[in-house]
Structure P
Amino acid sequence: MKQLLTFVSVLAICLSAAHAQGPNPQVTIHTSMGDIRLELFPEKAPKTVENFLQYANEGFYAGTIFHRVISHFMIQGGGMTPDLTQKQTHDPIPNEADNGLTNLRGTVAMARTSEVDSATSQFFINVEVNGTLDHKGTANSRDWGYAVFGRVVEGMEVVDNIRFVTTDVRDVPNEVVLIESIEVH
């Protein structure tokens, strides 16, 4: 009986702590094609979520575009203006791709260069399952992966509309897909 009471007490403490933390943070990406609501995963990608929220709270994303759209891969934005000028960013963050989250359809991950720890403000939304972008457990840059830090909870139809816009040979949309703002809830 004492073990059962101890178990119940520990369970109550854990549930209380989980409740006190509240639900995961959410943001809405207001675009020229409609709204996309994301749930973020700070327990799995704390530095990435903190970084993304910092940019959102600073208003950094207002006036940026989805500048890279590949219909059977992903839509990428959050760093360039409509004239394709890259905005000045904060320092890069550590890559948290080893967090157990995978690049499934509707997940949001950080874009980066070939350097593992090079992500700044740009993010992408997977429009297909992109397992090749997942962490593979090696130090190789390509195999390190791309850090998933959230998922689309509303507006996947907007993502799908963006994914099928016409693009040029560089995968840049022919018509601007503007990120008007990112609202933190």
Structure Q
Amino acid sequence: MKLILASSNPGKLSEIRSLLNGSGYEIINQTELGIGDAIENGSSFTENALIKARHASVHSGFAALADDSGLEVDYLEGKPGIYSARFAGLNATDGDNIRKLLTDLEDVPEEQRTARFHCVIAMVLNPSDDHPTLCHGIWEGRILDHCCGDNGFGYDPVFYVPEFGCTSASLDPAVKNTHSHRARALNKLSDHLL
């Protein structure tokens, strides 16, 4: 069965394909079908995930999966939150977003730099699915004052994971894919699908 991933992010596609390997679904990125990104105008991770999943399903005619994820920093009262991908502006790169985050946290002591990644996965079987599957994953950590590591994407180079003693970007992808916020949400989805 085909399952359309409502994302143009190759990093997400790779993670999701790996995590849902063996689920029986052929995961196809929406960009392979010429489907553009949805307008994310929801006020929560859940709303945005549903908007993206329904958009991909409408334009493809297949079941669709979307995630909305982001970083929540306690010192910044939950920011960047749902605006994580565009924290430094609409066309911001990962580097731009990290620089803004580190600037906003300049001189903030380590113990006040607690943060977490959130991921909400929404899966719809068709565009009008009244009972979408929703799964939520959280990954606790803190923000370093410098980048470290070459793996991952987004805020991974500054997201320190205490249980591993390194940043998310320093983890082997196979380890990250079993512990991240997205992995936790996808594991719940996988349990639902099997």
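Output the label of whichever structure in P, Q has the greatest value of FRET efficiency 1/(1 + (r/R0)^6) of positions 72 and 88 (r between Cβ atoms, R0 = 30 Å, to 0.05).
Working: P: 0.40; Q: 0.95.
Sorting by FRET efficiency 1/(1 + (r/R0)^6) of positions 72 and 88 (r between Cβ atoms, R0 = 30 Å, to 0.05) in descending order puts Q first.
Which of P, Q yields 12.3, 38 for Rg and Dmax of the Cα atoms in Å, for residues 80-151 alone, as computed? If you can, show how the numbers build up before the last one.
Numbers: P: 12.3, 38; Q: 16.1, 49.
Only structure P yields this read-out.
Comparing distance in nm of label points 7 Å out along Cα→Cβ at positions 56 and 168 across P, Q, which structure shows the greatest value? Intermediate values should be presented prior to the final figure.
Numbers: P: 3.1; Q: 1.8.
Between P, Q, the highest calculated value is found for P.
Assuming 0.95 is FRET efficiency 1/(1 + (r/R0)^6) of positions 40 and 104 (r between Cβ atoms, R0 = 25 Å, to 0.05) as calculated from a single structure, say which of P, Q it is.
Working: P: 0.95; Q: 0.70.
Derived from P, not from the others.
If you work out relative contact order in percent (Cα under 8 Å, 6 or more apart) for P, Q, which one comes out largest? Intermediate results must be reported in sequence, preceding the final value.
Working: P: 31; Q: 19.
Structure P gives the largest value of relative contact order in percent (Cα under 8 Å, 6 or more apart) among P, Q.
Thinking of P, Q, which structure, once FRET efficiency 1/(1 + (r/R0)^6) of positions 64 and 96 (r between Cβ atoms, R0 = 30 Å, to 0.05) is computed, gives back 0.85? Display every interim value, and only then the final one.
On the way: P: 0.85; Q: 0.55.
The structure behind it is P.
Readers should treat all values here as calculations from the given coordinates under stated rules, not as data from a laboratory. All values reported here derive from a predicted model rather than from experimental measurement. Cβ atoms are built from the backbone, for glycine too; each structure is taken alone.
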